[in-house]
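Below you'll find a set of structures to go through.
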Structure P
Amino acid sequence: MKITKEQAEIMLKKMPEMANEIYLDYPELKPLKVADSWEQLNEISGYYIIANSCISFAGSCLKPVVDNKNVFKTKKQAASVLAYAQLTQLMADCGDCEIDWENENTKQCVVYSGTQIDVFNYRGTFQFLAFNTLEIAKEFMKKHEGLIKTFYQL
């Protein structure tokens, strides 16, 4: 038996036990499952970075409380954050990464494009690894390729 979308909406309200079958024909009626806030999660698990910059497993069944805001879901994500911290210090040391994103000038950015890591020009789109000059961006990319790959979780 085929029902219309309008009938399906009525059935969802009056007969919620039919929801799974209705969603097969009308998946767009299924409510999105996006938490309203981090605090509303039942529990979290994952990895965190301890004082000596080592990644440690936080376990599971943790509550989303203020003391657990530093827990990353995956080990790769935690490693990415560590790599980014190092990259920001290396960028500051080269003296070419004071970027004014309000300025319309082109920035040279080291990005992963889905197929490769390379330097691309950007104007208004914020990028994490941004430089003012192409030469510095390319040299930075060559010297810190390993950290950049870790940052992009490759």
Structure Q
Amino acid sequence: MLFFKVIHILSMFSVVTLWVGGWVFWDLVARSGDRDALRRVDLITQRTGAIGFGLLLVGVLAGFATAVTGGFNLVAPWLLIAYVFLASDLLTLRLFAVHTERVRAATENEAADLQAVAGSIRANLTLVAVVGFWALLIADMALRPFS
């Protein structure tokens, strides 16, 4: 069980670093209006995002293995909350992908105001959602409410 727990924790910390850290860094560069820097950062964060997704799968599987081998209740309230947060984050990110595409289009269109697109209300909501969901998920896993 300890092996699976360590893999779960390391994988999930890596996911947060790659996804949330990558998103925040990408967002800050986009807001700067520097198109060349954003193109480079965008390529890197697309790669780290894919790695993060793989690590998410490893982390979820290791978490499941930890629960099964450690006698955790897979429908404990705190785990149900974690499932909802994770699903909500993934669904919300799909909805906010429109923002990412708008910023990428503005990056390629020299006439577009990249800073205005990157600093829009949608951009702010996306940033709050990305950071917020993961902060809530981490708090849920650490505090294990209703258990």
Note to self: Given a value of 0.75 for FRET efficiency 1/(1 + (r/R0)^6) of positions 47 and 135 (r between Cβ atoms, R0 = 30 Å, to 0.05), calculated from one of P, Q, which structure does it belong to?
What the structure shows: Q
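Which structure, out of P, Q, was helix-only ellipticity at 222 nm (-39500 (n - 2.57) for each DSSP H run of 4 or more, over all residues; to 500) derived from, given a value of -10500?
P
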Checklist line | Structure responsible for 30, 45, 20, 6, 0, with P(r) over Cα pairs in 10 Å bins from 0, in percent, for residues 15-62 alone calculated and labels P, Q on offer | finding: Q
Note to self: Say we calculate FRET efficiency 1/(1 + (r/R0)^6) of positions 55 and 127 (r between Cβ atoms, R0 = 25 Å, to 0.05) for every structure; which of P, Q gives the highest result?
What the structure shows: Q
Note to self: Computing volume of the Cα convex hull per residue in Å³ for each of P, Q, which one ends up highest?
What the structure shows: P
Margin query: By the measure relative contact order in percent (Cα under 8 Å, 6 or more apart), tell me the structure among P, Q with the highest figure.
Written below: Q
Notebook entry, point to check: Can you tell which of P, Q yields 15.8 when mean count of other Cβ atoms within 10 Å over residues 31-38 is derived from it?
Noted result: Q
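Coordinate-derived values only; no laboratory data. Since the model is a prediction, treat every value here as computed from it, not as a measurement. Cβ atoms are built from the backbone, for glycine too; each structure is taken alone.
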